[in-house]
Structure P
Amino acid sequence: MDSSAKKNELIQLLESLLPEEGTVQTDITSLSLSKVSKSSEFACSMSEPSIYFIARGVKEVHLAEQIYTYDASTYMISSVHLPLSGKIIEASKEAPYLALKLTFSLDEMMEVVQESGDAFMQPCTKKCDCALVMGEMDEALLDALIRLVSLLKHPKMIATLSPLIVKEVLYRLLDHHPQMFIKQFATMGSHAYRIMQAIHQINTHFEEPLRISEMAHSLGMSNSLFHRHFKNVTTLTPIQYQKKVRLQMARKLLLSQHVDAATASFQVGYASPSQFSREYTRMYGMPPKSDAKRQGKAL
């Protein structure tokens, strides 16, 4: 079966599993599926470590000043938590956007690296690269995806077979030349591994003051080295990254818990509601109260 036939097989499989629009968390805990029948506006989100595949349609993703566009011929990997904004730019009722997201953990990646022996255990000398990258789909990876999604039609097989296929997908990504940098994140002691620890700490304690010197020292890095590698990985400074995390968490509070702007600002670590409102407006295009009203109507 050639690649075009395999792509059509994946499309048909997803259409059978997604009779309605929306995003579905599947019985494979790391796998979610999406179907959208029209182009969308930009939406901000905090991506978790994930691989994003499109079976049909096109999506545009922004990370700071970087712009990425991907479709069925490519895939996108976020190796750490990143503040992204994105929009679907090609979708219709006749040919809905169909996509998959496969999340992964550092432990899963480390397991693949360790079980692969010398293949992935070589010292990483390459500098830290941006944690959001694109890759080209190939038949072997597409075949693994089809087998993984097909398990959803055979629930009894999921517990036994899905971990094996997920591991195969991770192996193929690690082995894929454009994604060689991922090994840095799964290599203990590398600069990228330390930056990943810093990212985890900021996401876990985003409401606390960010003490750069203390964080850099705890990671065994100088301030300048820490700043340089952090920006290489995220395209943002640590302060800019924390600000985006805080604003996205505040927006979740405004929309899901219906708190007022001042309460949301204090809960995410802002000392000044007016500063929060200014930065929120800069990021989302309108003040918190107006945004909450607009989103409430949209919902």
Structure Q
Amino acid sequence: MQAGFIGLGAMGRHMARNLATQGLLKTLWNRTTATAEALAQELGVAAAPNPSSLAASVDAVMICVSADDDVRSVIEQLLPGLKPGTLVIDHSTVSRETELEMTAKVAAAGGSYLDAPVSGGMEGARHRTLSIMAGGRAEDLQRARPLLQAMAARIVHMGGIGSGQAAKAVNQIMCAGINQAVTEALSFAQAQGLAMDKVIEAVAGGAAGNWFLDKRGLTMTQGSYEPGFKLALHHKDLAICLAMAERAGMKLPVAETTLHHYKQLMQQGHGEEDISALYRLKNRQRQP
């Protein structure tokens, strides 16, 4: 199976590289042409002139873009070239409703669809250790497995279309809570005059140890917020989660608080930083 990849941002470019390494990538496309051409040259694949041309030349189209409107735009552009039997796999984090809408459009053109959002950050994308939460038909996921296994260490079939995005929403809500807890605790540690490298080492080995503390604890306390997962993107994801919760008649107080904090940080120009930039806010809150 030969794939085309659309969306070469922080995650997508690494995912595309891993596909190419396994000989599974034929062509790619990005809204910024220069980005696509440079990566295509690096990987020895073709840069498609548009999504329709890409879709016409591959067995599977893989998408990793930022928002619902981006997914809609890409699908509309690729539909004219979509061949019957082509598999479309969306790795973006978007709403369940958008995936149901796009599934219907792709099915009407004779294709199949999977919503398959990913978790693991840039590190996971780079090192092929992503977790993929897939929604769609079991037979379509089986077809997609060779492609997904080139990028991920864990692939879980969640159920029908949209269930992948629902599972990703669970992940994003948990990430919000973990971010709040870790940044608040480390700000407290700093206020106690503790050596930050030592407190991180000690806590990481106990019950409170977690991925975020391990990967972001030291960098945030050193004032480095190089994005592994951009704060503005998590803000977008949490807005989706809150809308889903409202439809279910639920409240998500931690997610709501995190959304508010992210909005403050974005207004201060920190939206392109890693979500660990929440530490900035926690430090300000402890100042007299």
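Any read-out appearing in this document is the output of simple, stated calculations on the displayed coordinates, not a laboratory observation. Here the structure is a predicted model, which means the values were calculated and not measured. Cβ atoms are built from the backbone, for glycine too; each structure is taken alone.
Worth pointing out:
- Mean count of other Cβ atoms within 10 Å over residues 36-43 derived as 13.0 - corresponding label from P, Q: P
- Origin of the value 1.9, where distance in nm of label points 7 Å out along Cα→Cβ at positions 28 and 236 was derived from one of P, Q: Q
- For log10 I(q)/I(0) by the Debye sum over Cα atoms at q = 0.08, 0.14 Å⁻¹ computed as -0.36, -1.00, the structure of P, Q it came from: Q
- Value 1.00, calculated as FRET efficiency 1/(1 + (r/R0)^6) of positions 20 and 60 (r between Cβ atoms, R0 = 30 Å, to 0.05), assigned to which of P, Q: Q
- At a computed -14500 (helix-only ellipticity at 222 nm (-39500 (n - 2.57) for each DSSP H run of 4 or more, over all residues; to 500)), which of P, Q: P
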